[in-house]
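A.B. asks: Please find the structures below.
Every number here is computed from the coordinates shown, using simple stated rules; none is lab data. On a predicted model such as this, the values are computed, not experimentally measured, just so you know. Cβ atoms are built from the backbone, for glycine too; each structure is taken alone.
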Structure 1
Amino acid sequence: MSKAILFDLDDTLLDREGSIEPIATHQYKKYGIQYAPLAAYVERFKTLDDHGYADRHQLFRTLVAEFKIEADSEDMLWDYRRQTWQVAQLFEDARHVLSVFRERGYKLGIITNGSTTMQSGKLEATGLQEIVDVALISEQVGVSKPDPLIFQQAAEQLSTPLPSCIFVGDHPVRDVMGAAQSGMTAIWRVAHLAWPNDLAIRPHHTIQRLSDLLTLPL
């Protein structure tokens with residue numbers, strides 16, 4: 001039986017997509033944007049954001065240019081990063097799922113790509129830092145998913161063999177392929193990314209919601 005279950009953060013435990021609208025709305029009002037209705041600005045923000053994979057500096061440079069915003073793009077980026085911590089929210093079933101796995105005797109972990117400041121802020125804001133046993137942030141440890149090394153480091157810190165670890169994430173390559181190549185059981189949490197046709201590795205299981213984990217034969 002597996003004895004450790006680890007998770008990606010954004011769009012797996014954390015409802016990152018749900019934070020975009022309140023952040024965009026806040027900035028629309030703060031910077032007095034007048035050349036487009038709020039709905040159009042929010043939609044453009046979401047498109048440029050590309051589910052979190054866009055270059056942030058370019059995102060705000062584009063918004064400033066397209067919407068004639070009288071503000072510095074780097075100031076908007078700084079404000080965005082501050083707001084991200086404040087509006088960070090877990091999916092509604094996340095705490096319950098983590099609690100059940102803890103009761104079942106699993107060790108809990110998080111592996112997330114991103115900056116130490118941003119990701120640690122989210123972990124603190126949601127209380128995840130106090131819930132899990134290990135939380136690795138790529139910038140902090142110097143290696144990013146899908147490199148198997150970051151998965152190996154997490155397993156070592158949990159004192160759990162790789163084959164006894166489960167990893168759950170929404171990114172087919174960074175999460176599923178990385179975890180599978182490291183020797184973990186890889187579970188794909190379907191969110192906003194389609195499965196690449198040319199990706200040979202397949203997930204051991206596929207879920208739509210975190211709570212689906214509770215009924216899997218793990």
Structure 2
Amino acid sequence: MFRSREHAAERLAVRLIAYRGHRPLVLAVPRGGVPMGRIIADALDGELDVVLVHKIGAPGHAEYAIGAVDENGHAEFSAIAHEVRPDYLHTEVQRLVLHLQARRQSYGRPPADPSARTVIVVDDGVATGATLLAALRLLAAQHPARLVAAVAVAPRETLAALGDVADEVVCLETPNWFRSVGEHFEDFRQISDDEVEALLAAQTTTTQ
């Protein structure tokens with residue numbers, strides 16, 4: 001059990017301390033991962049940004065993911081997507097890219113380039129891991145020097161899937177019985193867009 005996201009981030013930073021001095025790119029999954037990403041980036045003397053990914057829902061079943069797309073239009077699809085009309089996929093990708101780019105614009109900063117860098121993707125926790133897995137796959141295609149997934153809590157089977165894509169997976173707790181991420185935090189309040197923007201704008205105070 002974690003007191004808060006900040007508590008979990010402090011513990012993750014200890015586990016990731018070997019990356020200090022490599023100026024890692026810490027990519028947080030909004031919104032819950034951003035407070036954690038700020039702490040980790042500061043502790044490692046790294047750079048903080050967000051990774052913006054959106055699942056692509058099946059026709060008529062938006063919650064059923066058949067793929068994912070990032071803000072640059074890089075998309076990946078599951079095998080079942082081959083049964084879906086190409087025009088639907090094209091339209092959805094374009095629509096979601098515009099949505100993600102509008103969110104990026106609201107943050108007031110261009111996306112950081114992950115190529116040839118140590119990239120640490122941070123989230124407060126994952127259940128199925130579908131969104132984080134999509135983010136990792138899309139980032140892997142951009143050739144980072146090393147790709148690390150860092151989460152506070154996740155089921156073991158999800159970690160195995162993440163490990164198939166990431167070079168390293170760091171997870172603090174893997175409970176035998178997993179129902180939701182929030183039940184593992186005493187404080188699991190919602191994070192606002194204003195908080196995300198402030199955290200991204202904050203200057204690193206950690207000194208070497």
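A.B. asks: If Rg and Dmax of the Cα atoms in Å, for residues 31-118 alone computes to 15.4, 47, which of 1, 2 did it come from?
C.D. replies: This figure was derived from 2.
A.B. asks: Among 1, 2, considering only FRET efficiency 1/(1 + (r/R0)^6) of positions 79 and 159 (r between Cβ atoms, R0 = 41 Å, to 0.05), which has the greatest calculated value?
C.D. replies: The maximum falls on structure 2.
A.B. asks: If you don't mind, another one. For Rg/Rh (Cα atoms, Kirkwood Rh), find whichever of 1, 2 sits highest and give me its label.
C.D. replies: Looking at the calculated values, the largest one is 1.
A.B. asks: Kindly point out which one of 1, 2 the value -10500 was derived from, the read-out being helix-only ellipticity at 222 nm (-39500 (n - 2.57) for each DSSP H run of 4 or more, over all residues; to 500).
C.D. replies: The structure behind it is 2.
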